[in-house]
Structure I
Amino acid sequence: MAFFDALSLARLQFAFTVSFHIIFPAFSIGLASYLAVLNGLWLWTKRSVFLDLFNYCKKIFAVAFGMGVVSGIVMSYQFGTNWSVYADKVGPVIGPLMGYEVLSAFFLEAGFLGVMLFGRERVGPRLHFLSTLLVAFGTLLSAFWILAANSWMQTPAGYATNAAGQFIATDWIAVIFNPSFPYRLVHMLLAAYLTTAFVVGAVGALHLLKDRTSQASRIMFSMAMWMATIVAPLQIVAGDFHGLNTLHYQPAKIAAMEGHFESHDGAPLILFGLPDSASERTTHQLAISHLGSLILTHEWNGAVKGLKEWPRDQRPPTEIVFWSFRIMVGLGFAMLGLGLWSLLLRIRGGLYEAPWMYRASIAMGPSGFIAVLAGWITTEVGRQPYTVYGLLTTAKSVSPIAATAVGSSLVAFVVAYFALFGAGTFYILRLMNKPPHSHETGLPPGQPIRASGIMPAPAMETGGTLKPAE
């Protein structure tokens, strides 16, 4: 298959647009929940620092939400332009699911977004908090419907085909709650929370390096590290369950992820290697005997199929899936390590006296986005050569369209996306570069502070009285 044919260009265009799109919902899902927590803490404690952080983060959320909406709308148009055969075949199943997402989740988000952003003084604090909760719930509901549609393409269930060759739903419960949906939904939501946690942690760390007495920055960093400490282990467990499910329903994808061309009883875990689809070998292996079977099947000598069990034209692109999976897993364990490091510092009372921790947190700021992209590449490329796994191939899903038409629109997308979303991302980074100001100047009891990291901080004036720094 030529690289510049209509099919390859259509796949490249969709991969490009979905890669831009997925990073914004992954961020806005977690940030909406964070805003709800901040709003709730302000109502509960009446501490102004939580309201100040809410106002600081809501501007970032508004821009990210807007870019997510725009990129999603553009991406959906490709179903009609580049993938019209796919749209015709799966429209009776996927169409309603996408419609439910718009009618329930998106309307809920859009309906209460304005109240959340501008309505506190007009509706009062309690209704404003309710609006924030509804926006956060809307982002979760949106993920629910989108993951239901995508999971059905991975593990189709509850369907039949009509005389026109279209997939039609015979059981909507089975369609929505298809075999992979619960695992993929949990995995994606946890990924969104981790993505947001590491962005928030990086912003807090950036400003703590400049001013370790900043109460707002301390709270941002502390909350983010708690999220990393709790959610990173949960994500690893969720990933294990998701892997077991994928092994059962998509064993060829697992074989590509693991780099196994030969079937094994007691398969090794290949930590590093160079898979070669042409020679059907993974060379230069760094592997641990039996560990692959233990992880994948929870049995020491569990059977794991190799790619040679399938004809070449039914195998996913092994090299891409192999490396994207390792990027995702490697970043996941790096997140776990940073969370445990922060927990150790917290126990020792040194969370706010750890400049190297701050630098590591800043470096890990983009890690969630990279892990999400790597995970989606693993999922979507690993499904190939199918759009609906085992039922409809990608080659039979593309529109009868000229390669020049797809290529010209791809070039237009690349130029427009980098201009528009590049400007939006630059603006978000500028917002993050500004420190979160708080009206609170006191620090939590028992938290030592040094203004420079060497000399004690001077006395701090709080509430009109002069107090030594705590």
Structure II
Amino acid sequence: MNEASEVVRAAARLAQYASVRGIVGPQDRIWAYNRVLECCGLFGPQAPFDELDEAYDFEGDLSVLADAAVAAGQAEDSATGRDRIMMRVIGAIMPRPSEVAQHFDMLVGARGPKAATDWFYRLCCDVDYVRRSAIARNVAWTTPTRWGDLEITINKSKPEKDPRDIAAAGAAPVGEAYPACQLCVQNEGYSGRPAADAHGTHPARQNLRIVPIELGGERWGFQYSPYAYFEEHCIAMSAEHRPMHVDRASISCLLDFVDQFPHYFVGSNADLPIVGGSILSHDHFQGGLHEFPMMRAKVVESVTLSSFLGVEAGVLEWPLTVLRLSCDDRDVLLEAAVYVLDAWRGWSDPEVGVLAASSDGTPHNTVTPICRMRDGMYELDLALRCNITSDEHPLGVFHPHEDKWHVKKENIGLIEVMGLAILPPRLEAELESGALTRDEIGRVFGMVLEDAGVFKWDEAGRAALDRFLASL
């Protein structure tokens, strides 16, 4: 078989795959085949639509087509150039965003939200928006610790970020680039930018579909993460490019989300540098199906919130300081959560290094909130965070300390707060060389979470926690 015939067969197989997976209708195969050829700068000839075997290599055919597009001058000869043409090919034969949204809403009404998310997640996997092959390369295991079995992953698909870069990105002016960030709804269908662009590289998103949802009376978008860290890792992002914030409005949005998708948890990163997530510039939440180690943590101390009848509250046995609130009345739960948040924002305890604000008014205290439904009750975990720095710990007192940077230097965001480590790919080589072992990495991650805890599990820390709880 010559090279040209292999390319057209790849295009035909891709059109057949789209038909089999329901991405296009059976009557759309010829149209899809021609659209694929057009994207690659090709114009025929006719190719047979052969049956696909169970081991069909979707990404392999995309790679063949990308090479053909490079040869035809339709894409630059680089990894990012090939990725952009592959996304262009997929995007050309996908349903329009409005069609995806209409089908999603139809499934919600006819069969319920889980049926809708099942269908949408499968679509996002089938069109390679959820990069299953890249995710499969990640290394994962569990390590037993005093906090239960912590989940460890070495993330081989995305680079490690410096906390200072994250803070700088969060403070960057809006409107310098289009889209302003990778979470903006304007990414839907975007062709991407090469590294040589004045605004830097930006991934192609022709295969991205976003389902409109409403949270807090505003328009938000619902999508899945391309480099999912756990089962059905989804993202809800504001339609407006605005900074992260944790307050009454955002917690109310979390409750709105679980009202719409009661089978998913949802949470927000903290809204301050150091203790926030990797993107502070765009208001967003993350959720999904996964049960994290923190969700299995026991309540070891009850907390009395006398002004909020019906709210059960307690302290989790967890390395970070986490208060769990639960109630069957979302309005009462919301008021209790805001009360705790406001109390924490204003709390200082110099004996354990907690300072609510600097002398210039810069705030240091916030929370990482996580919400879900459990046994008919709303359950809300509030992880107390403080981003104060010191001469000894210039990247953060309650941030991974320097003696653990060989394993983890990045911010401890929402996912890691709950006990799932996202560790850099450089660790794989150290594992293979024997410089580190899996148990050692897991043990260090547990210590990293202890560093992030504002009230330690020692006599001084427990006394300090009691002082804060008494203030409630």
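None of the figures in this text is laboratory data; all of them are computed from the coordinates on show. Quick caveat: nothing in here was measured; it's all calculated off a predicted structure. Cβ atoms are built from the backbone, for glycine too; each structure is taken alone.
Computing helix-only ellipticity at 222 nm (-39500 (n - 2.57) for each DSSP H run of 4 or more, over all residues; to 500) across structures I, II gives -11000 for structure II.
From I, II, which structure was FRET efficiency 1/(1 + (r/R0)^6) of positions 130 and 322 (r between Cβ atoms, R0 = 35 Å, to 0.05) = 0.75 calculated on? So the calculation was done on II.
Each of the structures I, II was assessed by distance in nm of label points 7 Å out along Cα→Cβ at positions 282 and 394; the largest value belongs to II. Once distance in nm of label points 7 Å out along Cα→Cβ at positions 234 and 434 is evaluated on every structure in I, II, the highest one turns out to be II. For which of the structures I, II does the calculation of relative contact order in percent (Cα under 8 Å, 6 or more apart) return 20? The read-out was computed on structure I. Work out which structure the value 4.0 belongs to, where distance in nm of label points 7 Å out along Cα→Cβ at positions 258 and 418 was derived from one of I, II. The value was obtained from structure I.
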